[in-house]
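Q: Structures incoming, each one as structure tokens.
Coordinate-derived values only; no laboratory data. Everything numeric in this text was worked out from a predicted model, so none of it was measured. Cβ atoms are built from the backbone, for glycine too; each structure is taken alone.
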Structure P
Amino acid sequence: MKYVYVLQSEIEPDRYYTGSTTDLKRRYKEHNAGKSIHTNKYRPWKLKMYLAFDDDQKADAFEAFLKTGNGRIFAKKHF
């Protein structure tokens, strides 16, 4: 399974991060431990949502969509 997830910063609630992984628990811990240069200055993070896909290509396409302008609007409205 591949997971697409959205994190929300607890210190800056308007800051979100979208990513994907095959090991959600490990990746979430890495974000909160400061191991990602893209997320380390806005930690701690809370997991806002995640979706599990059994097709990697569909997961990658959905992640790419969420990173677009329309995808961000969709995520804020629905998640």
Structure Q
Amino acid sequence: MRLDQILPLLGVIKRRTIAKKLADSGLISINDTSAKAGKSVSVGDIIHIGGVNPQTIKVLQLPGKSLSKEQRVDYFEVM
């Protein structure tokens, strides 16, 4: 799944367009490597999001098309 698609599904970033802008600006990295919006995300990847509210998450599972707010916690871990 693409980086700009998974972050909004997990609720880490509000919209896909924001995720794309952050990634293309170099503010998002996967496993300590700068990542563009189209970068593929796998289970076990560590994603660092910089900017005003920096955070780091670990991907535990890849989501399907949509998730409820209650389901999101099963798919990533905040580090």
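Q: Kindly point out which one of P, Q the value 0.8 was derived from, the read-out being distance in nm of label points 7 Å out along Cα→Cβ at positions 12 and 28.
A: Corresponding structure: Q.
Q: Where does the value -0.79, -0.87, -1.35 come from, among P, Q, when log10 I(q)/I(0) by the Debye sum over Cα atoms at q = 0.19, 0.20, 0.27 Å⁻¹ is the thing being computed?
A: Computed on structure P.
Q: Still on this model: Which structure, out of P, Q, was distance in nm of label points 7 Å out along Cα→Cβ at positions 36 and 68 calculated from, if the result is 2.2?
A: P
Q: Match the computed value -11000 of helix-only ellipticity at 222 nm (-39500 (n - 2.57) for each DSSP H run of 4 or more, over all residues; to 500) to one of the structures P, Q, and report its label.
A: Computed on structure P.
Q: Of structures P, Q, which gives 28 when relative contact order in percent (Cα under 8 Å, 6 or more apart) is computed from the coordinates?
A: Q
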